Structure 1
Amino acid sequence: MIYQLSKNYKKFFLSTIIFGIILLLYKWSQFFFKKKLLYIFNDQKLWTSIYISSIYFFSISIGSLLFLSIQNISKSGWSIIIHPIMNKISSFIPYGSILILIILLINIIHPNKPIFHWMNDYLYNPKSIYYDKILMKKKLYLNIPFFLIRNLFYVLGCIFFYFRINKISYFLNVSYSLKYYNKLYSNSIYFIIFFAFISTFLSWDWIMSITPHWFSTLFGWYFLSGILINGIVFITIVSIFLKKIGVFHFFNKSHMNDLGTYIFSGSLLWSYFWFSQFLLYWYGNIPEEMLYFFKREKLYYNIHFLMLIPNFIIPLLLISRKNKCNSNRLLLISIIILIGHYIDLFNLIDPNFYNKISFGLYEISSLFIIGGSFFYILLSNLKNQTLYLTEHPFFKESKEYKNHNL
């Protein structure tokens, strides 16, 4: 089955990119008329909003590749139908990871260090009034050269495994050779080992180091569970969408039921890490750690607890098999969860810089520009591409997959 992409979809997302740019220019025009044009490049809100959107859409792509690799190494038969969808969603990995790396580089050379305060030299000078003893003790890890080397390793590794797995999947579907199936299995193992190793350090570097005085022993697992949920939820949304427009015929209620089960169990896992992290700090009652929650509770109107509604309460609806097998309900729940995890990422980063919720034109324009680019790249990769991995040894099993409990 070859999917011929309607030009209207690409035009729509190209329009969202243009609209986002217009919003950004409108915001910048305010500085132009106030003769503060140079302030644009020093505007912390600009960099944080781009940074949040970049990590968010990157997490969807890398989460999709992670879920694909899990299916490969578990030799699951039911999911072969959606393997090409997972491959296409992960196509944003090279763009997203390079974008994040560019933002990190800009922060390194920027005189005001808009995102990573710990990069300022005066914090490590004993003669400075801003000398920070805590950061001085962490300098062995938090220093710019080592930080840059680590992040190059993260980015290049993710890009390598994306192209590697994508290439092997392509040859598996055109060569009729089982050797590519074995290569897909082994490379998926290597990627999971690689990402399991870097995900903790990546979460420390990209998010937790923004507030270097605060740390969490569970943060790596918390971040990883959010990435996996983002990937599975978006796989579900794209699969249902393609089914609704009539180009994904073999995707059935049994596949939806299994994806819904993964979303439900993954959301419970994320909620477990959320609760465990909060419980440790609440019980320990250590002031420098509890400040993280106090700010989000008082100044951000309990955003830390309110985000449990889309990320924990709403997914509980998937206990019902009827909801998992109803495409409209599953689609709506998936979209709500996806919004909930953006709120989660916003909650992790934005309160570190501001004393009130500040969601405005910068955040909206960043979502339109980066999100529009994400969808445009996805749809461009779907164009004229087969939606089925027909030469996979388990393809027939997946095509005829039926859950007998339905």
Structure 2
Amino acid sequence: MPAFSLEPERLARCARLRALAADRLRPLAEKGEPGRVNRALLAELGRLGLLERLFTSGALDLCLVRESLAYACTEAETALALQGLGAHPVHAHGTPAQRTRWLPAVADGSAVAAFALSEPDAGSDAAALTLRAAPDTARAAGARPGGRPGWRLTGEKCWISNAPEADFYTVFARTTPGAGSRGITAFLVPADRPGLTGGALEMLSPHPIGTLAFDGVPVTADDVLGEVDRGFRVAMSTLNLFRPSVGAFALGMAQAALDATLAHTARRDAFGGKLSDLQTVAHQVAEMALRTEAARLMVYAAATAYDDGAPDLPKRAAMAKLLATENAQYVVDKAVQLHGARALRRGHLLEHLYREVRAPRIYEGASEVQRAIIAKELYAAPRPTTEAP
């Protein structure tokens, strides 16, 4: 049982979900084309009701779903997570018309969502984005008094998951030049808008990731998510929810690597006994387990803080993502070392995890960014005054 006290019902649901992922989702994942959106897998996630839970579950349950899926099928976990990341701004900040149009299709797996924040020169420093939303002067000239304002989006996005195959994008663009994070607006942009094109990128881990080019793409006030010039809040509130669950994704991978290592070292003959009889091996496995349990505690605590509306959520979310993703890298690397050359063969679980585990330390805020967030929150918090000795 995890160190964090979960109810037996939740533990049982996690076990069922791991079995479901292995039996029904992994075969579909294995049939998918690397680097492409696997719509058959999304449809099955929809049939199983897992995509709908993106909009009905709290942060802790989202973490448990992501951890359970990651343990048995990382492709299914990633497909679900990308739907949530792209569609959550619509769920949390969209108009009734926007939600009605897109969320049912996301929930049943028939519409693919994407979160378009990063740019070629604005990755970790998201407030520096330069995709321009210029007032649509032609529209304004012909608009009736009181008509809806419009903009034209011009620029690029890069490292966008599900691009260029998504059906709609949550796009963050600069509506007020020189205003930093205060001049960004979030838009819901359907993929069929004129002037919107994209291309695929080949990455270490074969997920659908690409670029987007905006050549005067038209948007109106009906496409705004939240408020004009307040889009950075939309982005950060989304990341505060999903950063702990990125940690949960990492937990699932770390636990899978740990369990594989326990099984391998217990049965592998070496030096007149089993690998597990060697103290140096047993101590490494103990360290892997220790760090994974510590990360699990922090992820679950951060998710619970989100559900409870805790004021220090940015710090907790950053800590959870940082610790869990760094730990997963450590555990998977140790697991490969203890398995030896067999773990490097194509098709081995650890070869797969070794490629999968690297990216979470970068996306949704690199580890260095999480440390910066933690430090900022620590120094901003009120501290008790003490007299000098």
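Here, each number is a calculation from the coordinates, and none is a lab measurement. All of these numbers come straight from a predicted model, not from anything done at the bench. Cβ atoms are built from the backbone, for glycine too; each structure is taken alone.
Things worth noting here:
- Of the structures 1, 2, the one that 4.2 was derived from, the read-out being distance in nm of label points 7 Å out along Cα→Cβ at positions 25 and 313: 1
- Given -17000 for helix-only ellipticity at 222 nm (-39500 (n - 2.57) for each DSSP H run of 4 or more, over all residues; to 500), calculated: source structure among 1, 2: 2
- Relative contact order in percent (Cα under 8 Å, 6 or more apart) - highest-scoring structure of 1, 2: 1
- Structure responsible for 1.00, with FRET efficiency 1/(1 + (r/R0)^6) of positions 281 and 297 (r between Cβ atoms, R0 = 25 Å, to 0.05) calculated and labels 1, 2 on offer: 1
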